[in-house]
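Novice: Next up: the structures, one after another.
Derivation of every value follows stated rules applied to the coordinates shown; laboratory data play no part. Because the structure is predicted, anything quoted here is derived from the model rather than measured. Cβ atoms are built from the backbone, for glycine too; each structure is taken alone.
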Structure 1
Amino acid sequence: MIPLVGLSTMATVIASQAVISGAFSLTRQAIQLGYIPRMHIRHTSSAEQGQIYIGAVNWALMVGVILLVIGFESSNALASAYGVAVTGTMLMTTILVAAVVLLLWKWPPILAVPLLFGFLLVDGLYFAANVPKIVQGGAFPVIAGLALFVLMTTWKRGKQLLVDRLDEGGLPLPIFISSIAVQPPHRVQGTAVFLTARPDAVPHALLHNLLHNQVLHEQVVLLTVVYEDIPRVPPNRRFEVDSYGEGFFRVILHFGFTDEPDVPQALKLCHLDELNFSPMRTTYFLSRETVIASKLEGMSRWREALFAFMLQNANGNLRFFNLPLNRVIELGTQVEM
């Protein structure tokens with residue numbers, strides 16, 4: 001018995017490490033695809049890009065395991081939850097594969113449908129066999145999955161509504177640059193980088209800076225970070241640069257969902273004589289929005305309150321984009337949703 005206990009212990013450690021590493025990787029990809037709030041990601045290796053550590057996920061896994069052990073008390077009681085979780089994962093994976101094959105890869109239905117139907121039939125039977133176990137303790141993975149689904153959809157929908165609310169009071173970029181040419185403000189030396197999600201509108205941080213400080217830098221860069229639906233973006237497709245005149249430039253950086261979004265390092269690839277991204281001449285301006293739940297159309301009040309809580313506790317752009325701590329200025333604004 002002792003050798004078998006030792007063997008099962010080693011197998012448990014190996015399996016748990018695989019789950020933890022997978023949770024870190026999936027979390028980072030979900031962050032970069034915009035489905036969950038940003039978290040602080042630590043890279044534990046200078047050679048392996050995917051070797052990361054996310055403290056919030058690690059602590060959440062620990063709390064979840066402890067609650068499972070306390071709640072179910074024995075492995076026999078946990079069997080029902082395990083069966084529902086595994087068969088449910090198999091069924092959902094097949095449904096997602098069907099969506100990819102039919103909608104993205106666009107396979108001919110005559111080839112894709114029989115193959116997918118075979119997988120759906122087997123996975124559906126497995127899951128149906130475990131449905132009676134939901135009332136015997138198998139409800140936990142269902143509830144946990146629904147909770148994560150609500151959080152992810154609330155964050156995704158809330159971010160879209162936030163962008164729409166900001167666009168309502170936004171100023172088109174061509175009009176703003178034309179007004180700068182007619183009534184030029186005082187320009188100071190250096191490069192100002194304003195992070196914005198919309199390439200055709202003036203960032204709110206730029207408007208606030210001009211309104212309160214009455215100055216503009218010699219070079220103003222409107223930076224947008226775009227995440228592609230591919231693991232990695234090659235260096236030759238990393239950036240796009242457009243010059244609007246009057247010292248204004250539009251820079252779009254492209255990252256894959258497994259790339260590390262190191263903005264200062266990526267900006268070094270922008271080889272333009274007019275732009276100087278040296279660390280001591282570059283200042284990064286960030287916007288920090290505070291969401292106020294209201295009766296405007298969008299989401300229900302409880303989801304707006306949930307989104308406001310998630311936004312307040314989300315990790316900011318500063319660490320996520322690896323910006324230098326002493327070269328960042330944050331400007332806040334309040335938004336009703």
Structure 2
Amino acid sequence: MREAAFVKQNKDKWLKFESVLVNNTQITPDELSSLYIEITDHLSYAQTFYPNSQTLNYLNGLASNAHQKIYKTKKEKKNRLYSFWVKEFPLAFYAYQKELLIAFLISALFTAIGVYSSATDGAFVRSILGDGYVNMTLENIANEDPMAVYKKMGETNMFLGITINNIKVALNCFILGVIFGIGTVYMLMSNFIMLGSFQYFFYDKGLLWESARTIWIHGTIEISVIIIAGCAGLVVGNSILFPKTYTRLTSFVNGVKAGLKIVISTIPFFILAGFLEGFVTRHTEMPDWLAILIISGSLALILFYYVIYPRQLYNKLKDEQ
């Protein structure tokens with residue numbers, strides 16, 4: 001739909017909403033909340049289809065000014081949270097597929113660097129993973145239980161510890177995006193050189209399949225959402241470097257809001273990854289077909305929610321307008 005047609009179709013609702021905010025026109029809290037939800041839907045649509053327009057600026061200002069007034073009069077509807085996860089966030093995330101691809105390519109590059117460095121320098125693995133971990137794993141290999149590290153801690157303690165640590169990593173990827181995205185790249189470098197070194201270590205010991213079928217039970221989701229958190233940091237960095245038609249401050253604020261939503265979206269996935277690592281990965285006796293099923297299902301879930309579903313929503317809205 002052309003921008004002019006979009007404005008013509010919805011301007012009466014926007015003017016009514018603006019009248020409520022500016023002139024204190026009296027409507028019920030339910031009507032006010034319903035109008036606000038519709039305005040935010042229009043805002044998401046404008047962010048996707050008219051990213052540098054005056055329409056987007058107008059709707060963004062309208063929604064921002066409305067927020068405090070609405071939540072002084074009425075609590076959010078119960079379905080607002082559902083709407084965020086199922087519609088609002090996936091549609092908004094469609095606009096950041098480029099940053100997601102860049103984060104993935106950066107991660108793949110540093111993983112390859114980790115593999116290459118480990119293959120060409122015998123001391124590299126120890127310098128990255130640490131002598132303590134390497135020696136412990138060598139002992140586990142000698143005892144014919146190379147993945148024993150996942151069995152040493154209690155299920156609940158491991159679940160909580162891993163989940164909290166992973167969320168901290170995601171927050172660091174996001175927050176360090178303020179250093180023009182360089183901090184985010186550094187976080188991805190640290191984590192993915194380690195990943196490459198880790199996998200090469202087991203390959204060198206003839207245990208690549210044994211390690212992969214075990215580690216990627218939880219690692220598929222864990223590693224994927226670290227990349228997505230990296231995407232959030234790059235969104236923040238890009239908002240500073242490339243403000244487009246906004247002032248740099250306005251662009252930065254918008255980038256932080258968008259990046260924070262991306263990070264929030266990863267929290268349930270980190271919890272799921274922590275659960276898998278704490279309660280499932282330790283069962284190294286499970287058959288290969290079950291491990292492959294879990295890994296494949298995890299990958300399908302991530303790809304659907306962050307790549308396929310946003311595109312489906314985008315195309316659906318485009319067809320409806």
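Novice: Given -16500 as the derived value for helix-only ellipticity at 222 nm (-39500 (n - 2.57) for each DSSP H run of 4 or more, over all residues; to 500), which of the supplied structures 1, 2 does it correspond to?
Specialist: 1
Novice: Kindly point out which one of 1, 2 the value 45 was derived from, the read-out being percent of Cα pairs over 32 Å apart. Before the final figure, lay out the partial values.
Specialist: On the way: 1: 45; 2: 39.
It traces back to 1.
Novice: Matching task: 12.5 is the computed value of mean count of other Cβ atoms within 10 Å over residues 109-116. Pick the structure from 1, 2.
Specialist: 1
Novice: Turning to a different aspect of this structure: Output the label of whichever structure in 1, 2 has the greatest value of mean count of other Cβ atoms within 10 Å over residues 173-180.
Specialist: Details: 1: 14.8; 2: 21.9.
Largest one: structure 2.
Novice: Right, another one. Taking relative contact order in percent (Cα under 8 Å, 6 or more apart) as the quantity of interest, name the structure among 1, 2 where it is greatest.
Specialist: Going through 1, 2 one by one, relative contact order in percent (Cα under 8 Å, 6 or more apart) is largest in 2.
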